[in-house]
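Coordinate-derived values only; no laboratory data. Only a predicted model underlies this, so the values are computations on that prediction, with no experimental measurement involved. Cβ atoms are built from the backbone, for glycine too; each structure is taken alone.
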Structure 1
Amino acid sequence: MSVATRLDKNIAVITIDNPPVNALSTHVRAGLVTAIKAVNANENIHGVILTGAGRIFIGGADIKEFGKPPLEPFLPNVIDVIEHCRVPTVAAINGAALGGGLEVALGCRFRVGSPTAKCGLPEVNLGLIPGAGGTQRLPRLIGAVKAGEMITSGKPLGADKALNTGILDAVFADDLLANAQVFLRAKIAKGESGNPLSTGKVPSWDAQAFAALETKTKTRARGQLSPVKALAAVRAAHELSFRDGLKREREIFTECMASPQRAGLIHAFFAQRQTAKIPGLDITNTRPIKTVGILGAGTMGVGIALAFTAGGYTVSLFDIDQDALAAGSKRIARTLEASVKKGRISTHAKDEQLSRFYSLSSMDDLSGTDLIIEAATENMEIKKSIFRDLDRICKPGAILATNTSYLDVNILAKSTNRPGDVIGMHFFSPAHIMKLLEVVRTDSVSDEVLATVMGLGKTIGKITVLSGVCDGFIGNRILKAYRKQAEYMVLDGAWPEQVDKVMREFGFAMGIFAVSDLAGLDIGYFTRRREDVNRPAQERYVDIADKLYDLGRLGQKTGSGWYVYKEGSRTPAVDPIVTQVIEAAAQQNNISRRRFSDDEIFERILYAMINEGAKILDEGIAARALDIDMVYIHGYGFPAYRGGPMFYADQIGAKAVYERICEFAKTDPYFWQASDLLKSLAETGGTFKGL
């Protein structure tokens, strides 16, 4: 049975057992109603403890039921039954209580937890709000501002924070059920049956603090609907009766359900779970990885080292420059210390991670390492030399990976006598924070190595996406396409700040020119110099960024790039010098600058992304449209609630995108060469998801 009841003297212990996460499936909801009705009918039962089997209390809704018509009993009604139980109830939260799981716990009179308890309402991450009373009961328990912060962030609270916030009444270090019984019997003995949250009011309403939270939430949401709507529901908990507040919650929930943002976030939710599943690849055939070596102690190498130490691996760092190695090692120690101060890890965890970190004075010391990741400068000859050395040094079966952002990994594989062991692992900076890992599949890599690395990403908390070999792989290849289009528009009449504004209004955290300043204009400059020899004569080339580089404007690190920055500030400001450079470049190219509407800027940037993504799919560089979507959401700031560029293309329709690209091609036929795949979908009415 998915819901079982046992009696311990006069206490009923109701246990939800619905592996793997005790989801609130239809049969679980029905089982809870049956169990509470049985308690109400038995006068010998004086109290109820509700808990979950295994290591999870209730993980939330059943994802198998997403998108299907809801079935009775509906969760709000189930919680109503629990809340009106004849005897006092205690939720013994033995692990995650998420979404509907926490709402069930809020329907109990008391809540206690183990040290592993986590309480959260993450519905905003799916474009929704809590829909079973969470926006009405939680504010009545902990106040509107704390509840609003928790609901709009979607982040769960650990046991200690949940206790301090007031969600939990107690945390027990051991034997949760035994202690929950002692807790409940003490309440019964004192005649403290507890009051249902529905009967109370929101405590200590602070209108000013709540208004400040609303302002902060709108800014942070960057156009996402559900966090703002969630606060409207929380406000209703203060302004309306409980029953009227529930009706308002349901109205808002229904509105969010119908939103295209919800569809985008649901797509992102399921797509994220699909990226590591490669059709035809045996994910069980892997190599054991315990030790990891990093070559290069710069920003990227240090970030990769931090990611693997946090993942439980023994990590060695090497750099041919001993000063750089010493600086990188110190940066690792400082970063871990900062994480302790911010409460992200414990002092014990920091010490444990540092005990598994080593700096090496010789590359030869990597001879027994299982995985080596090269994170040296982006130069093919240097990387080939490194891989030849690794081929000589490393043990048979060691995996040799490169962190290159653009270069041909096939060439690196061929520079060794073990091409089947060579693979690309493209991390995103800062590598210990950014979630995306592009795994680059060479022509010769073995399935065993591929399966090992795809699985490895999960162990260090990465969303791992498979890419084929091409210049820039999935992410940077698309980035190059829309960056070119952005620079074309700036030369032709738009302004950098206008282009960036359009991208931010769509939901990006930063526009493309601000991102260039953050990364450094020198990176793009040297990439373009590498491309000079093979650049087609018919391709437009905009040299504005080159002129800024020549002026020593390298972005934030020099205080000026496409924008200017006040000392100590990261806020971009328009600089008249850049305006002059742009106007001079247009005059030099005999271009009469014209006005661009925001809509045209949006279409040119987005359709450049979609068209390049379609080419990547057509060439087999990405296996699925969802892989491109995940790269862009988790690596390039594409708003998750838009679902990713290829999902968004399906919302527009391939025919509409294709026809607009054909219009753009009239003035720039070389850039706007429509993908054959896009053309085919336009003609057949197909979708990228349907592929």
Structure 2
Amino acid sequence: MTLTGRYTDKNRIYMKGLVLLMNITLPLKDPIPIFSLVLFIILLAPIILRKFRIPSIIGLIIAGMLIGDNGFKIIEKGSIDLFSKAGLLYIMFLAGLELDMTEFRKNRYRSMVFGGFTFLIPLLMGFVVCRYVLQFNFMATLLVSSMFATHTLVAYPLASRLGITKNEAVTVAVGGTIITDTLVLLILAIITGAQAGNLNTYFWVKLGISLTIFALIILWLMPMLGRWFFKKIKDDKTSHFIFVLALVFASAFLAELAGVEGIIGAFLAGLALNQLIPHTSPLMNRIEFVGNALFIPFFLISVGMLVDLRVLLKGPEALMIAGTLTVMALSSKWLAAFFTQLSFKYTPTQRNVIFGLSSAHAAATIAVILIGYNMGIVDENVLNGTVVLILITCLTGSFVTENAGRRLAIQEIENKPAPQEQPERILVPVSNPDKLEALLDFAVMIKDSNAPTPIYPLAVVQDDAEAKEKIHLTNKMMEKAVIHAAATESEVQVVTRIDLNVSDGITRATKELLITDLILGWTDKTSTTDRWLGNIFGTTLDNVLQRVWETVYVCNFHTPLNTTKKMVLVLPPNTAYELGFMHYLQKLFMLSKQAGARLVIYCDAKTQSIVQAYAEQTKNNADFSFRQLDGLDDFLILSKEVSADDLIVVVTARKSTLSYNAYMDSIPAKLERHFKDNNVILLYPEQREFDALEAGLQPEDLTLAPIQEQIANLNKLGKAVKRIFKK
């Protein structure tokens, strides 16, 4: 082809592009330019408004006003309904998923009190104003006043971004939201039933039965289904995400079938899956990323598209109704937050956070008014006034939540205890790629999120003729560790070491990196002793324990930790006096919360009092209870109370240390025999290093095992004699 020919082809392409641009008509119809435009808005609006210290949420709402039917008519109303509805459901789902269930259960009565305030105060005040000031009829009065009681968690993404979702004020606000929205939507169902003339006994029976069946499916059947799925499909991360997404929308659909709005189903789906999706897991990271990047921004833009500021120019009646509705909505929600503050002695900052989260009216509000408008209960002035109310309350709620949330986040950081002098450092030696992800997930779950140090995956290559080839294989395995950790947004620093043997490599790495926690796993060996004491390194665990005196976790995971129902912790006598007791107890409390499992502690009375004092001192809100276990001789009583979904953590000790007991040597074999299908952790606490006093003297030479064994035999004989005399 000649040079001239090439230029001719280019000109044709340019002309075609120009013709396409000239043929574009507004509003856009083609989904490709619509999707492109919305994505650019999601990208640029927060960046531009961040320079003016305006919350990104407001930027997206304003952008929706500009591109919608009431602005420049670039995008037609309804073009993005699918994504916007998904965004609303996503907000409610994340609210349920991110709830600290322990705090939620502890504060459920406070949530009910706030839910009562934020429902009754706006309802009663709205009834008086609509009936006697705006002169509405009874049905319109009930509809509009119930609209005041509802609110949408538009500002919740701001609270999540500021890291205050676990604060009691946020927990109470979210719990109150679901209570008031449920009551409002039930009132709406009653109003529509009355308007259609169907408000009879059959209506009430049908509504009660459908809601009961719906609640049982979501809160009982869904957790069982989720636990089964995560056990059967362990490694397919894409399937995990699609499964969760399908359950959310199925729950919303079931809620609509039951007679309530889909947002109720999405929130309950979040509660049902809360304990199956740890907050530090890759799945949680993917769920939050997709929601914050795509679905939720689409919803906020769609809220802006509802706003029509021209209604303020349609005459004094529209202006008066819009102003009255807006003032009524904000003042009643502020009073609800104020009375909640007085009831529970919250700080003004916490009150403002509650007000900011509960003041925005959007989804349920427009649903209530549109239904009333379509049924002829309210007129166009009320509909337009509600649209103005949505704009002002969303802006107000976002500003208040942003400002109060920042102050609350700063207060939480200032009130946290001072960090330890030596920051925690977690080392994860691995040699089996199949065990890598499970060990890393465990490390992420027990790691302090505020610790500045990374997790250290370690690969030890024995120094021999094949060392170079093994290093290449090891590097490939470590790439998998980096990719998996990136999915959890956790920092890792891979360590590869060549040493004479594996135990020396682990020991030297522990000392050089100032490790505080060592996580080990194991593979099957030829004997029970090797299988438990050999770890992944055969018979090297004994060598490691003799030279590494920090906290050591020996882990055997058959199923994902997020499927754990109950976490059983066995504390032997005198373990509370070991050097690392407080350290590993804090880690296990954290693991219990991350795994969404209640903690059952088996120990004696003295250890129980020490654990309770520690929990009160540190204000730990983990869900834990106690069972009496006077000695390790009664260890096998666990088999009667442990199910296949339970995680067993047994604290043991190195020989010749304070809490060591001869019975501990048989615990690994007993665990293997009686709990072979359970996830198990054998924990060696941080202990004081033993120094030999004479040349050639080894720690095992000073063990009291023979004497302890004889004492144990005498105790067993005494118990047998007592049983004979009782008979």
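A few remarks follow.
- Answer label among 1, 2 for the case where mean count of other Cβ atoms within 10 Å over residues 153-160, calculated from the coordinates, equals 25.8: 2
- Each of 1, 2 could give Cα Rg over 2.2 N^0.38 Å, but the derived value 1.07 comes from 1.
- Among 1, 2, which structure scores highest (criterion: distance in nm of label points 7 Å out along Cα→Cβ at positions 457 and 521): 1
- semi-axes √(5λ) of the Cα gyration tensor in Å, for residues 377-592 alone derived as 37, 19, 15 - corresponding label from 1, 2: 1
- Which of 1, 2 leads on relative contact order in percent (Cα under 8 Å, 6 or more apart), largest value: 2
- Computed 3.0 for distance in nm of label points 7 Å out along Cα→Cβ at positions 169 and 617 - originating structure among 1, 2: 2
- With respect to distance in nm of label points 7 Å out along Cα→Cβ at positions 225 and 297, the largest value across structures 1, 2 is given by 1.
- Of the structures 1, 2, the one that 4.2 was derived from, the read-out being distance in nm of label points 7 Å out along Cα→Cβ at positions 49 and 641: 1
- Parent structure of the calculated result -19500, given that helix-only ellipticity at 222 nm (-39500 (n - 2.57) for each DSSP H run of 4 or more, over all residues; to 500) is the read-out and 1, 2 the choices: 2
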